[in-house]
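Please go over the structures that come below.
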Structure I
Amino acid sequence: MPKPVVGELIDLLQLERLEENLFRGQSRDIGTRIVFGGQVLGQALSAAQRTVDDTSRTVHSLHAYFLRAGDIEAPIVYIVERTRDGKSFTTRRISAIQHGQQIFVMSASFHVEEPGVQHQLSMPEVPRPEDLEAPEPIDPLKFSHISAKLQRWLSMSGPFEFRHVHPRDEIKVPKRPPFQHVWFRLVDRIGDEQVLHRALLAYASDFHLIGTTTFAHGISYLQPNVQMASLDHAMWFHRPFRIDEWLLYSCDSPSAQGARGLARGMIFTADGRLVASTAQEGLIRIVAETPKT
């Protein structure tokens, strides 16, 4: 049996079937003010996959937009439109509904495995995860100055283990080039079903990505005058992998402008195979701080 925190996440992605092409999911409060974007990505992908009758077809790409903030206290209903079932490709369009409004839309494409040409970029040369220290707890004095909600977010033991090649102090934030490398894996072993591994990777891919856009500016989502939110998310799956083995998330940010920042990511196995790529644009606003009275 997986550890409780892993089993809880897997249950979160299973969804309740209400009707043909109609599913309902619950939310897990991980300390964020709103529903975590990776949760909606993973659940939407799980809903779409359950309408693909040919089990040999796995998702190869998804393109999503976050339209409204999700309410942690309310269930999310997923409506799947069977857009196309072709000889080699299957396409689905998924809408997530809360309180009668769309909060998220996504298109996902599934492909039957077939041979073809292959190439990939090389994995960056970085230290191995076993050579890196586990993250240190935030200094208690610094910790006391952030909101109770964010304290829960930072202190909870989640289903994924992360090891940063170049850790960053999110409280006293330095300026540095907009790229980062993060090793991550699920904290317990799970079965071999690639559908589940891909849904879990979609969930995990929302960690760290848009945060890379802040590095060049010396700001952090923990600062009260910084507003950040994911606007969209794209993902391409290239090769099979295991989410419960170490993966390297190599992220960079080529541009930030007009209160938006763009981040890109490549995900490699420990032996250097490129298994997925991501891209995301996010809202980044610096607002005036309210004077203390």
Structure II
Amino acid sequence: MPGRRATFWTLALPPTLWLVAFLLAPLLLMAALSFRADLRGGILVPWTPTLIQYERLFGEGTYWGLLQISVLLAGAVAIVATALAYPLAYFLAFRAGRRAGILLILLLVPFWTSFLLRVMAWKFMLGSEGVINSFLGYVGLISEPITQILYNRNAVAITLVYVWIPFAALPILAALQRVEPRLFEAAADLGSTPLSQFRRVALPLSMPGVLAAFFMVFIPTVGEYVTPLLVGGSSGSLYGNIIQLFFTQGTNYPFGSALSMVMLVGTVGLVIVGLRLVQPRRFLGLEG
């Protein structure tokens, strides 16, 4: 027993300290900064808590509108990325056979390149002289470059869907790989069509992976600011760009912290509500 306890603490203590130092502590510091009026005298000087930053935030509708747009765009990106990733994961799990390992490596190839490089590639593809406009002009479908596909939120959504599809496919693939193939055989013996097998066997049993994929895309996309900065332009800005602005150019850490805490609490609340509405326990067969 002492040996097991020592092994447990040896394995658990390093990641726990890491999470406390680089996740919990920064969040607590940001929460504390959001209740400061300013940073006069430095971060460590005594200060009196105030709600002035939240009063400013709640009093201006611009920030709320931008947060709503970011949430809606994140939800749309998560839905589309998850929907496109599901057939890919299904093919790797049940149709790829011996090629599954090689195809999985190919799926992970984008992870080997820089995130900024992948985003910049889409900037070149969607630009006036990019691949899409050049191809459409070559086949005679357009006479002038289409400018509406870059420097707006449509470009941001397209780029983010591309970026997140490989990430979304992994939890779905993990869930599908746990599905026993004999269940499909049993369903077929009972007269079930392939579509019915997918609807009654594969989809319900893989739903935990689908939910994991959706939230894995949705949560970071709400606060995304790099992609809108590169391909969104001024008309494609999201809530994360405002936070980044106050932490860098504006150097208003208290207000930036208040914006961040509102986004954090709102995102966590949406995830909780979503899980309550979807009720993943029903798909796992754990309901009484």
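Where a number appears in this text, it was derived from the coordinates with a stated rule and is not lab data. Model, not experiment: these values are computed from the prediction. Cβ atoms are built from the backbone, for glycine too; each structure is taken alone.
Where is FRET efficiency 1/(1 + (r/R0)^6) of positions 44 and 276 (r between Cβ atoms, R0 = 35 Å, to 0.05) largest, in which of I, II? List each step's numbers first, then the result.
Numbers: I: 1.00; II: 0.30.
By FRET efficiency 1/(1 + (r/R0)^6) of positions 44 and 276 (r between Cβ atoms, R0 = 35 Å, to 0.05), the leading structure of I, II is I.
Quick check for you: by distance in nm of label points 7 Å out along Cα→Cβ at positions 12 and 76, which of I, II is greatest? Show your work: numbers first, answer last.
Values: I: 1.0; II: 4.5.
Biggest value here belongs to II.
36, 21, 16 is what came out when semi-axes √(5λ) of the Cα gyration tensor in Å, for residues 60-195 alone was calculated for one structure; which of I, II is it? Write down the numbers at each step before the final one.
Numbers: I: 35, 26, 15; II: 36, 21, 16.
Attributed to the structure labelled II.
Supply the structure label, taken from I, II, corresponding to relative contact order in percent (Cα under 8 Å, 6 or more apart) with the calculated value 18.
On the way: I: 18; II: 27.
Derived from the structure labelled I.
Computing helix-only ellipticity at 222 nm (-39500 (n - 2.57) for each DSSP H run of 4 or more, over all residues; to 500) gives -22000 for which of I, II?
On the way: I: -4500; II: -22000.
Structure of origin is II.
When P(r) over Cα pairs in 5 Å bins from 0, in percent is computed for each of I, II, which one produces 1, 5, 9, 11, 12, 13, 13, 12, 10, 7, 4, 2, 1, 0, 0, 0?
II
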